[in-house]
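*Asks:* Next up, some structures in structure tokens.
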Structure P
Amino acid sequence: MGRHALKWVALCLWMVPAWSLAQPGTDVDRDVQRAILLGKAGEFARGLEAVEVHLDEDSRHAEAWFMSGFLLKEWYKQSYNRAHRQEAMQRLAKSLDLQSAQGRPADWLPQARRALGYLGDDCYDDAVAAVNTFQTGDEAKVLALVDQYAMAVQALKPGTDLSAERAAFHKNMAHAHATLYAATSEEVHFEGIQANYREALALTPDDPTAWYNLAVHVYNRGVGVMKELGLETSLGEIIEKQQASRGHFSEALPAFESALELQPDRAEILLGLATVHHALHNQAERDRYHAAWKNARGR
């Protein structure tokens, strides 16, 4: 799932699959057939009305849930109403859950799964697009889209581990915050850098590049604080900024160390440790890591 929205072939219910030709035997069957006809005519709201009376917890009504979800999916493809998409996904997932409770297959199940996969991938691509155009306040929107994608994946393949994909979104949002911070110097974006790298690392703690990037951004923030000093800065302000800067350097140190544990010979990490120890006036450690950096660079 994900990543290939432009290559999708739109699903089309209105080819009238074989299961839709069966003679109605129950109220559900009758109303599903009516919903199909209304959907073919583009009367999605009326089609939904035909089956929504059956949307309860009775597993025998799983097909009604499927049909209502499918109608909403088709409606969404015309309206681009995100509420239609979200509700369609919930109903399609519910249909799979109810049918699973029956413990037997149904002719409509493959179509339900394809429809849910289509909508899940659509959410994924919207999340990618939102990151690519990221602005202040967009984070909640991105995460909501990722959650919708994850819901579809879990409905189709229960137990799927999406930690790496969620972490990738957080790292990309951290990068977006870094770009905005460089342009605006707004503290909210520095906080966004830290928060998103830490969220990514909570999901994938064995990512040395994420640890390194977090460390570099925090260290650079400390350098930035010191650059705020000027000829007219008071002694009190100097002391305050020195303390703040040292706090950032101290915070960067364990992130560099975590990166080194995962990649002991990576030259950039060794140089980062030498640099941060120099900033913290730990000369012996600075010299040790600087020598290791020179050795790693010479390999």
Structure Q
Amino acid sequence: MLTAIQMDPIASINPRNDSTLILMLEAQARGHALYYYTPKDLHMRDGAPAAHACPITVRPDATDYYTLGEARTLPLSEVDCVLMRQDPPFDLAYITATHILERASPRTRVFNDPGAVRNHPEKLFPLAFPKFLPPTLISADPDAIRAFHAEQGEVVLKPLYGHGGRAVFRIARDRANLEALLELMFTHAKEPVVAQRFLPEVNTQERRIILIDGNICGAFGRTPASGDIRSNMRVGGTPVPAELTPRQRKIAQEVGAACREKGLLLAGLDVIGDWLTEINLTSPTGLRQLKTLYGLAPEKDFWDAAERRG
């Protein structure tokens, strides 16, 4: 089986925590021939997708974790499976890559399904589950955001297409930083932003739930760094063992059924208390944490599911 991995530069990852790397290690252990390329190496000539890709060997060694072979043009028609694992921003370059990958031959499976990823942005997809959604406004109108803040009292503002906890701000009841943040967000950008009621449970009840083929693979808590509201591991959040409440399981089951139907094999749900805030589909993280915290093998579950679909 020939598997290609479309990801950010592999030299830049943290091999101790990276989820893509453990997926590659498991694929290699199953006998897959691996090729690696970055999104800028993807192209399409006369309707045929291809990538300037290198064969790659990976190792579970944090100081020496990969070796690249000689690059060649790899038609995606030769590939059995593509893992689309580059991080956002979810911009026009990202969207273009999903269109190119959709043109892969019928024998080439792409995970996650590129059309489904494109059509379900991570902060918009939760809107399909309104009963699980905290009070939320998507808008590029500063007056609408001011009114939402006045109604809710304390809110969080974040970019609609951002990731990793970057540019996420808490607006207190006194509105001390609201005007400055509206100016920052809208002076140069035209995209709407997300405004959500601030959920104080973020300090104790934030959960990352990993879904594989729509099923709950595992979950863990994330504790924000001192003085921060962001629990993302990339900005200092700490993963901790945690149980799911019945409502959190209900959220995961309903979202999982939708993901399975749409060809979204791997998803990471962000849940705070009783509320669904994001559905991560582009390059969900947390697989390594499930291994470390509980001794689970989510990479095996992933490839079992992918091979069933292949």
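*Asks:* Out of P, Q, which one gives 10 for relative contact order in percent (Cα under 8 Å, 6 or more apart) as computed from the coordinates?
*Replies:* Label of the originating structure: P.
*Asks:* Computing helix-only ellipticity at 222 nm (-39500 (n - 2.57) for each DSSP H run of 4 or more, over all residues; to 500) gives -8000 for which of P, Q?
*Replies:* Comparing all candidates, it corresponds to Q.
*Asks:* Given 46 as the derived value for percent of Cα pairs over 22 Å apart, for residues 77-156 alone, which of the supplied structures P, Q does it correspond to?
*Replies:* Q
*Asks:* When distance in nm of label points 7 Å out along Cα→Cβ at positions 93 and 205 is calculated for each of the structures P, Q, which structure yields the highest value?
*Replies:* Checked P, Q; max of distance in nm of label points 7 Å out along Cα→Cβ at positions 93 and 205 sits with Q.
*Asks:* Please state which of the structures P, Q yields 4.8 when distance in nm of label points 7 Å out along Cα→Cβ at positions 101 and 221 is computed from it.
*Replies:* Source structure for this number: P.
*Asks:* If semi-axes √(5λ) of the Cα gyration tensor in Å comes out at 34, 22, 18 when worked out from the coordinates, which of P, Q was used?
*Replies:* Q
Read-outs throughout are calculated quantities, based only on the coordinates presented, and are distinct from any laboratory measurement. These numbers were taken from a predicted model, which means no experiment stands behind them. Cβ atoms are built from the backbone, for glycine too; each structure is taken alone.
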